[in-house]
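Below are structures written as structure tokens.
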Structure P
Amino acid sequence: MTLLGVRIYFVHARFLNKQTLISVKHLTKNYGNFRAVDDISFEIKKGEIVGFLGPNGAGKTTTMKILTCFLPASSGSVQIGGMDTLEMSTEIRKRIGYLPENTPLYEDMDVLEYLQFLAEMHRISKNKRIPLIKDVIESCGLKSKIRAEIGTLSKGYRQRVGLAQALIHNPSILILDEPTSGLDPNQIIEIRNLIKDIGKEKTIILSTHILSEVEGTCNRVLIIHKGKIVAEGSPGELRNQAQKRTIIRVQVEGSASAVISALKELNGIEKVKKLESNESGVCSLDIETSEGLDIRKNLNHFFLDRGFELVGMQREIVSLEDVFTHLTRN
């Protein structure tokens, strides 16, 4: 065995046994004067389904292209299974399945021809090709379409073919960029369930800006905004962090400016936001409190003492959408 062969053998052993499969440290990517990814660090462990959540232009796709060795980083390091993406990109690509946002497909091929072609491209031996293709067709729900020309398939089935091409070489890691983009609600549910099933055996990173996709699929979330990671945790943990922000919605008779001006006298208020009101003469406000304080009783007495008629008041339940909006707008 050559020196390179020995190195690859030991790296492969580390890849299979190491708990942390992906390690990103101080990753930065510049396009001229524009910084698309700004000094981000994170780790992903074996068996996780991690959602990379952020608005369009946040840096998700650039990060994924670096992880899959399609782009070099400007600075920082990325290790996949103990291998550096700059030093051992060929070996890393063998272990990663990648579904880009715009799935590259040969539309004049039928599904089976396409998968056979990809198996050859990955240099999968002939005796392994048939069982691998059979497994991928089965897991991606393509049995009824194996002889259908790809160009005739619906967007949902084309995404299934895209997932099949990412799985054909049996990778340990799947990286999916906006896997449900452009699908209808039923197709989104189908692809989401498919990803969850695949996630029982693979480590998956998927980028999205669809919150329901994260909640329904991922066990951990990284929220990225303007090239920086602004939050990290499970969907539940992110919601719990957000509970520290208490928002009380009130409807009060009178002008919004008069009510907001009066509220400056009350302690414990962080921010007041005016909302659209459907009732004439009634203003609707969101009141955010300091350190998550529940000041509904204080507000009730405050409005009574100052002669404002309180029409309604309720404490808002914080959703993952609220967390996302708060983090990516401030």
Structure Q
Amino acid sequence: MSQHHKVIVIGSGPAGFTAAIYASRANLEAVVFEGNQPGGQLTITTEVENYPGFPAGVQGPEMMELFRQQAHRFGAKSIYELVNKVDFTSRPFNLWTEDGNHYTCDAVIVSTGATARLLHTKGEDTYWGRGISACATCDGFFYRGKKIFVVGGGDTAMEEANYLTHFGESVTIIHRRQEFRASKIMVDRAKENPKINLLLDSVIDEYLGEDVGGFPSLTSIRVENVKSGEMTVHSADGVFIAIGHTPNTSIFKGILDMNEEGYILTHGKSTYTNVPGVFACGDCQDWIYRQAVTAAGSGCSAAIDAERWLQEH
């Protein structure tokens, strides 16, 4: 037996919850499928200092719980299931979850986010958010005067390394080869920056640290030279993994238009996808900014677009 809703939001996080807040205040009876990471990426983030309205900062999980409570206040409902199949060929739209449940709806807002690609190196889980990050814009501020390492060889790694020189005492790019995938202009810019060092033909073998106040804190990394096998230990306050993100959009392949990386394409400045009645917001369609505040803004846009579309149809 299927359940019908006016608007279904697939995915939580700042985009999904903001969409649910706006949709619910418009009496669209929104439900949010929170998936296998309720609250999104911010639930594995420690301090959030760059979101407006929190002058003293806020813990990521706490912030997402406040988003959830605000959405629920206006009548939105959370369903803690993972949508793993959709059919947008006819209306009402059809969705199925891993639990085997079937849902239908008049409009869909996709806010499934993106996942940072990680190294899965020993110690990564221990020191994630305690010295390891995947977002220089989010966390660079915490490493003023510190020794910072950036892992990667593409444009993102070069851009993050240059950005982090505004904060760090030094920034070292670790790359497993001599050649970079990054464009020549980005590589030249990094090489010309006196604060940036290169550690090539190298990979991180293990993250090392100690307990500070009962919490793990990164203090150094063990690095392997992939050609010689030699191991060296480097003092490190922060490591930024800059090897890209993977948008969580696999269930929409062949259904929604995407770019070559798998990010959903939307029309102009709107959140409209190629399927009328399906809207996309947040990091699943934003490969440029990837910030909580921009995700929330696009969630607002998606709800307004959905409301207007439903009025017209």
Structure R
Amino acid sequence: MTKRSLTILLAAPRGFCAGVDRAIQIVEKALEKYGAPVYVRHEIVHNKYVVESLKAKGAVFVEELDEIPSDGQPVIFSAHGVPKSVPAEAASREMFYIDATCPLVSKVHKEAEKRHEQGMQIILIGHAGHPEVIGTMGQLPPGAVLLVETVEDVAKVTPDDETKLAYCSQTTLSVDDTADVVAALQARFPDIAGPMKEDICYATTNRQDAVKGIAGRCDAMMVVGAPNSSNSNRLVEVAAGYGCDKAMLIQNVGEIDWAWLEGVNTLGLTAGASAPDILIEEIIDGARAHFEVSVKEVTLREENVIFNIPRILRDEAA
């Protein structure tokens, strides 16, 4: 039986960003240097494949520090960042901890702290309950940070002093949606101060721009990523908003119902910043069992960002 043709437009950049790559390296290098177990508070990044791979190497994932025995083995904080109370608790228990917070998340933390020291209240644009938002809000005392998710939230927020405000944002939001929220904040609070440099990270922006570039040419779009991954969910929304209504999030090839591609001649394929490229390769291989596949990579721009791992692990690597 003749297979019908399917063109796959592979968006680039896609997949791992520098912060995710650094966080995974930190766990792997810690395992090499200190042996198993190495404890990790929360998922190091939002990807089941990555977490399971690290578990197989000896990483033990916990939700809170009280699950970790006092055995002297390192505990690593995830790339999303943690409230200040977490390293404080680790220090009080004399735990050996390594912080894998993405440097671009740390940049948001530092800026929020600086604005707070200047006497400003912070309005954080982000998703309630996301680990990054919990970490950013946890850098400052209760009440110092107000959270807004949508333009509608801006109308309801009640700051202490409308003339002493600054805003910052989660690093993995929709660029377009965040711009709308910022515009609403600036309209309501003309004196509000913004970040010195854009908070939404380069990788989030690049992956969204790459999807925008191919969405109008695709009959359907698959985004590889985890259901709890903010940047992956935003890619699905961006695809739908830029001309590809048939867009879905999948974790791996095993989740694909190939009947979903009936009538699809051109499939867009990308991956969130926590998803390894092997998952993309498995999907392309899976598609070849059903279709006569041709793959065209569409590169928006090159990425060459690298973040150093902490010195304590770098010395061993050298």
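No value in this document is a laboratory result; all are computed from the given coordinates. Just so it is clear, the model here is predicted, and its values are computed rather than measured. Cβ atoms are built from the backbone, for glycine too; each structure is taken alone.
With mean count of other Cβ atoms within 10 Å over residues 48-55 computed over the structures P, Q, R, the top value is the one for P, the highest of the group.
Quick check on the output: 16.1, 53 is Rg and Dmax of the Cα atoms in Å, for residues 176-263 alone, derived from one of P, Q, R. Which one produced it? Answer by label: R. A value of 42, 22, 20 for Cα extents along the principal axes in Å, for residues 64-143 alone, calculated from one of P, Q, R, originates in structure R.
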